[in-house]
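Laboratory data are not the source of any read-out in this text; all were calculated from the coordinates shown. Keep in mind that what you see is a predicted model, and the values were worked out from it rather than measured.
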Structure 1
Amino acid sequence: LAAVSLLGLASCSKQIDDAHKNPNADVRVPVETLLPGIIGNFVGSSSAQGSAYGLANDGLYIGRYVQYWATNTTNNQFDRMGGATGGSDLLGSIWAMHYYGMGRNLSKMMEWAEEEKKWDYVGVGKAIRAWSWLTTTNTYGEAILKQAFNTDLLVFNYDTQEEMYAETRRLCHEAIFYLNRTGDGVSPANLAKGDAYFYNGDVNKWKRFAYSVLARSFNHLTNKSIYNPDSVLFYANLAINANEDNASAKFLASGLSGTFNFMGPFRSNAGALRQTRFMANLMNGTNSLFAGVADPRAPYLIRENTNGTYRGVRPN
């Protein structure tokens, strides 16, 4: 009886293991199913471990810090009072996007796509990783590069911005190389399955995206002796030059909060923000450093009031 019971238990255990794979073990999934979540991290993604990984959530606070906008509440953080407070994870969304939200998911997508000779997915992955490195180091400075995504470590060494810029450019060139490849598993229709909410499988737009990252990486060094404007112009001419090529993540708007635009009225994440006096004065020509110089972009960047002028609030 005991032997029969043990046999039954072993049989049951095998069926459970087959039905419920260990979520912490390496499980291979189609690369087409990984890319949508990776793209979602551009703006603000959600997962079981957290939410709002990406540019949008940190943008709410970076915009306050540089006084693009403010709230009408007391203790509003800005350039004189900025930084995360206490145990807060504010200003950590880009970090989480890069190392967790995209992280190993992006690494696996590129690895598996290369094995399956889906060169377009490899190229897209490298373009995204390049953008992510550049965005991360521009936000935080020194960060984890050489030991990044190493699951055997709990403590990591930080690397310099120079190294991260070099890695950004290396990945951009590799991305363009793979995006230029054809044959094997390359298919615009198949790429569109994973890329439905960004460029819809258009590799030419992804190439322009990669060139834009290259141009930005060179132009961000304007205050350095190594600044090379020729490189900026060269890559900018190959980059995004039309509105239809803009790198814009789309939202499904299916009724669930997470499927609506992070900055839209449904989610109301930006509902309490108001343009600052500092920002408005830079635009309307009353800032003392640019007295009398009105910026023609003002109607596109800030709101005009009912009197036909541009005014803003002062942070508390």
Structure 2
Amino acid sequence: MVLQPSSSSRGILYLSFNQDNTCIAVADYKGIKIFSLQTHRVCYQADIGSISIAEMLYCTSLLAFAGAGEQPALTSRNLTLMNTHAQRSIKELSFQHSVLAVRMNRKRLIVVLDKATHVHALETLERLKTLETPSNPKGICELCVSDQSSLLALPSSAQSGTLRVYDVLSADCSLLTEINAHKTSVAAITWNQDGSLLATASDKGTVVRVHRLPEGSKELTFRRGSYPATITSLAFTPLGVGRPMLCACSIHGTIHFFSLEALTRPGPVRTASGILSNVVPPSVSDAYEPQRSIASVRLPTQ
């Protein structure tokens, strides 16, 4: 997650969970810290200068980071792959434009620039494919953590809320489906663990939707609120752990929890609902699907 501090702030620039949510990487103007969420202690620290992106691969020693551009050696156009255990750089990948987002699973490394997304084999770091995209200044993307699916979701329009889903394990990173998720541009997306569900929110932030893959059908629509709010993060609960839910965090400091139990309905009923929601215009379907959050939490402000 990229953070936007004020011009006078010297705080956190970026934070991200690893793929199994056991660690969190924090980047700021001093460098990088990795915290264990099991011991609540710092397990790695590098005071190397301003860092804009820091991503881990599970609990391994592989760390990918890009500079914030405040020091010549830490340009935002370079992505460094580092072995934190050996304290050495594995490889530095250079690009013509700033790196806006990085995603990894055990098979693929994804590097997002403003108008292109590069797909690399993680084992060799060979560039397998460059996907041309419309302008994507916020680096909106999401890679499924499942090794079996490795689905990549990217915006396919700078104005409307359409997404393209690619199978980046296929030889040519083939296009799997295109989803008309929202009327306005997409602000946040996330996969569930096995890549069967994709949640999306538009820059308006009043509606959150859940789509089923590989069909790309809209399964559920939730109303977060009546007033616009920027959704900063979406997350599914882990599969098989408690009640299935989706949570959405907004810039207002609120977290909304939505029930996904409707997805456990019998197949024919769920299928009929999904077909209807894809035939009826979104403005109409949202009117008869006013599902709201089952709970919400307001985070304390400083």
Structure 3
Amino acid sequence: MNSLIGNSAKSKSGVTNSERILPVKKPGPIIAGVIVAVIACSLLYSIITNPRFEWQVVGIYLISDNVLSGIGWTLLLTLIAMVISIVFAVGLAMMRKSVNPVLRGVSWFFIWFFRGTPVYTQLVFWGMFAVLVPRISIGIPFTSVEFWSIDSNVIMTSLTAAVVGLSLNESAYLSEIVRAGLEAVDSGQVEAAKALGMGRALTMRRVILPQAMRIIVPPLGNETIGMLKTTSLVLAVPFTLELQFATNAIANRIYKPIPLLLVASIWYLIITSILMVLQYMLEKHFAKGFEARDIVKHAQLNTDSDQR
């Protein structure tokens, strides 16, 4: 009877409860954590108590009408630019995977050009578009025949120039992310979809994209956060309604740049924090099926090791 109890007390590894090995407590991580906490608290205290930051001014302008309007325009720019960028990026990624060398070459040149030049410089050129191209026309190439034309100033407003500049630059980066996600899907699943009679569009929508999104979403979230902060460069167009310009305008009026920089920083931190939460939720959503597969695979490996 005692032997049965002793055997039952043993774990699968053959070690009894009394013989379990406890990890040695090392003081190093604890000491390092205390040091980092002390440094962080001292820095936070010095920032809060520093009168030069003028926190009372920060509180006054944190929710002022001009600042809130700037936040709205910043979010609008980010949303429109990211939607257009994603559409362009998917097209560029498909062109890079095309068997047509012309499509591959055009896609490669687009990505090379927009990734190789600063976004600020691109925005300056888009702001000067109406000067460089006074009229936009549609007609027969290499002839003087025109079917339709319009003054560039009518179409290329400062908002349009900002959106176009941000979208084209971002699409060059996103296209590589999309291409990496598409190529990460096992080619055997594509062949299986073809064997079932699924067309290219249906295969892309039902087989490839749901799996590729697991790879695409994390860097896409990072690019969205980056786009939010890149909108502060649209002053180069010039577009003068977004958050950074709104706070700069107030700072120039009251001669207090530091508090207004803090106002902009606080709002950027709030918005990016919300975007990070949304990114985490999207990652969890697209990883559901893969988590189940990992559990099954892990269980199979454990079963095989137990049988051995």
Check the numbers for relative contact order in percent (Cα under 8 Å, 6 or more apart) across 1, 2, 3 and tell me which is largest. 3
Given a value of 9, 29, 31, 20, 10, 1 for P(r) over Cα pairs in 10 Å bins from 0, in percent, for residues 72-247 alone, point me to the structure among 1, 2, 3 it was derived from. 3
For the read-out helix-only ellipticity at 222 nm (-39500 (n - 2.57) for each DSSP H run of 4 or more, over all residues; to 500), a value of -24000 was computed from one structure; give its label from 1, 2, 3. 3
For which of 1, 2, 3 does P(r) over Cα pairs in 10 Å bins from 0, in percent, for residues 88-175 alone, calculated from the coordinates, equal 17, 54, 26, 3, 0? 2
Hey, Cα Rg over 2.2 N^0.38 Å derived from one of 1, 2, 3 reads 1.00; which structure? 2
